[in-house]
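Following are the structures in question.
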Structure I
Amino acid sequence: MTLFSLSNIEPRLVVLMFVLSGMAFFVKPVEARCSGVSPNLTAPTWADVAACHRAAKNGDTITVAPGTYTVTTTTAITKFVTILGGGAVTLIDNTCVGSTNCNLLIQTSMLLITESTAGSTKFSGFVINQGTAVHSNPSGTIGIQSISNGQPIIISNNTYTASGGSGDFIIAHANRGVISQNTMNGLPGGNNCLNNNSFVRHKITSSNAQWQTPPTYGAADSNGASNLYVETNTIKNVLEAIDSDDNARTVVRYNTITNSATGTHGTDTSGTIGGRYVEIYNNTFIRDMTLLPTCAGGTLPVNMQGFIFLRGGTALIHDNTIPPVSDPYWGQKTPVGFLDENLRRNAGGFPCWSTVTAPGAGYPSPHQVGWGYSTGATNPGGVGTLQDLEPVYLWNNTGGGNYDSPAVIEYGPNECGTGADSVSNYVRQNREYYVSTPKPGYKPYTYPHPLTTSTQSSTSSAPTIK
């Protein structure tokens, strides 16, 4: 009887046949490779990460070997693991072709990470280039999905480069997590030198459940797991860099943001919800007209519209560098602006507020700028969006922008007729917003976020932080 050694046989080969005692039988092929033993596993290629994930125990690390890999299928991560780029690892996102195939479900993200109850999953150390994939809500190149009692996900030290004028890097469907020390380069184009790229789109759910709860600003987030922290990133030429929408509670801090904007959505394009709040502090906003995009033969700068725009919910904006935006190419722009598009826009959950949705209801409008929630004492128009006055505060900003006199901007063109109300009746200084005034009792949350330097172990409770 002759025995065969399998030590040098490639595990991807289709079928191995043994002949023992005159009988033929087949060994089921191994679908992918994963080397190493717990807690350290190695994926020889990106395609092998899924196999390593199946083999992994909570707390394990999966290291991807150096190389350039074209990604055509979604990789789903549900365990508490760390996924590391082992040196020079480049991923080319070809998981879908065009926006139609990318926008159906979050499951069409290139990488979909679902929270684990055992600990904080981490993804770090990769270069990602946009290929054919054009992800937008509800998917992104990286998707973050929450579960009950899940632990915050960490996305750190990655670089994403856009190859077209649309596409989102990260879509976060969780009000917790840390996105830190990443870099994104957008690509403006077309006749107007604009794009629809986004670094983070933060959207939770279509339910009011999380909007209608009190804020957890700063140190009120006692364990750092009640807000999404976007910190210490470098963002260039991403016109919708950080977009806080449906129920989002976003902390944007210590980032370098060049030719890029951040802010909140209102109910105008987001059903009946919109962003809950943002904390925007210690960021450096930069207007750089030397970063020429692909439009106009590379002769014109990015068509920068502004840095901070709020269309709903509320914000704390402090200790940022915010310069003017106007330039001789694209004209007068507004660094900081507030809008209430419900009043003159025939769209969203409350179109043409006070003339169509709730005729004569007037001030306030649902989830408008400067309003949040503490007890839900106000029910505008009786439509069920319970809310309370929760003003925007701006203080200690520098750089010469209009942070001490934010623009209150009328939506145009007016789609709601001559009876449409004006935003000036809804968003007022010393009521909806205060300038040069710190929020009473406020103290920022610990920086950097403790999860960026923590040592974690597999646990059903919060990660151990040292």
Structure II
Amino acid sequence: MSWEQPYQDAVRALFALIHPSDVAPPFGHGPEAAAQRLEMMRRLMRLLGNPEGRYLAVHVTGTSGKGSTATMIAEVLRQAGLRVGLYSKPHVQLPLERIVIDGRPLHPAAFVDLAAEFQQAARALAEREGYTPMYTQAWVALALLAFARASVDVAVVEVGVGGRLDDTNVVHPLVSVITSVGLDHVEFLGPTLEHIAREKAGIIKEGAPAISGVTEEGPARVIAEAARAAGSSLIALGRDFRFTPHEIDLSGGRFIYVDVVGARAEGESAKTRFSQAPAPEGALHVGLLGAHQLSNAAVAVAALRAAEQRLGRAIPREAYERGLQRAWLPCRLEVVQREPLVLLDAAHNAQKAAALRASLDALTPGRPRVLVLGILADKSSEEMIDVLAPGAQLVIVTQPQVIGSKRPERLERLAALVRQYTDQVLAEPDPARAVELGLERTPADGMLCVTGSLYLVGQVRGRWFPESALLAQAAAIQPVIEPAPASE
């Protein structure tokens, strides 16, 4: 097809922007350098005509849960009749997954046109400022530009790392969301939960309500202080809203959501900050698997409730029901096979690993458990294995293929850590072969879980969903992107 070679060329051009691991990034390291890179991002957006100012936005950050929460927010808004864009990262298989419009990945031909427009602006930035945009900046620019070209009503934008100095922090949201705070990316965000909370709270903006799912005392205090300093009202889990989980199984989970009547923050009640529409009554069904998704869903509902006044419309109960049930992400406790049961989950840090273990215990009690595990070298391998290895009948350690400065953890080290809990350990460097070994060793009534790195689960997912088929599906849908006006 006419778009195939240009699409591959555009993808390669973007991958070429990935910074070499042995070369310092532009402006060097540290917060001052990151602030300079964010200023270059703002200048890039000006060269593109500031597309981020042409629609409303919901900005979502968090150590864990931000992708799921952003997806649920986007799907409920879509079910409410709005045209919605969703930017998330990283992609699992196709780069097009990062930019979703009305629930569908970006069309490859539209991606080619947007990439050409980005390249023109990038060349202008290099000529004027001597700065070439980085890979992450390119994707944010492409997404924000795509949403303007598609004339979305609302864009839901997921933060990459942190928040305050993240490339996405060029948007001024109608609602800011912080799902959770955990010890991840400490080399960039700081050594304590309070440091990390401060960076994530950097997305809070004046006049835009902030929703927080953070309940730990120290980080919660930091977020509250940041909201006051920014002139934002804070709506916090446990104080202004709460949820009660109900049954959880392999079809998802259910929960009751409640706005806490009479709770006080900055001198006004929770009810007065929400719209006058009643909170969704009765149990809501979440399609994504795991108890942690109920917490993410409650944060999503709180964000949507806070957004209703800014949107000028109430979101009907039916939109909450359909949106939460239909919201879906690949490799988040994704069932790809039933006999034996095979789950793919991108639990790539200690917080996510703990959520995965709790989910496996709840969803598959009594099933013999086999794990295929590959972890990146910069993650907390010891903590993750401490959580995941106990109770496993067999653990197969492997090494995902990675890009840029990432490095997989050594097989020998992973195997040694697992052996603290079981001598049933196999080391297989090839992820595809590791999965086949896992399938061979998993009984029909057992469960195989592939986890530890999004790189790993993305690579092995192709066994069930080939990338060529996914690309053909994306290309089969009519593009929703309008070409750039001739004057731009």
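Worth pointing out:
- Answer label among I, II for the case where helix-only ellipticity at 222 nm (-39500 (n - 2.57) for each DSSP H run of 4 or more, over all residues; to 500), calculated from the coordinates, equals -12500: II
- Highest-scoring label, criterion being mean count of other Cβ atoms within 10 Å over residues 58-65, among I, II: II
- Top of I, II by volume of the Cα convex hull per residue in Å³, for residues 114-169 alone, largest first: II
- Once relative contact order in percent (Cα under 8 Å, 6 or more apart) is computed for every structure in I, II, the highest value turns out to be that of II.
- Label whose coordinates, when FRET efficiency 1/(1 + (r/R0)^6) of positions 234 and 250 (r between Cβ atoms, R0 = 35 Å, to 0.05) is calculated, return 1.00 (choices I, II): I
- Origin of the derived value 21.2 (mean count of other Cβ atoms within 10 Å over residues 322-329; candidates I, II): II
- Entry that produces 0.95 once Cα Rg over 2.2 N^0.38 Å is calculated, selected from I, II: II
Every number in this text was worked out from the coordinates using simple rules, so none of it is lab data. In this text, all values refer to a predicted model and were calculated from it rather than measured experimentally. Cβ atoms are built from the backbone, for glycine too; each structure is taken alone.
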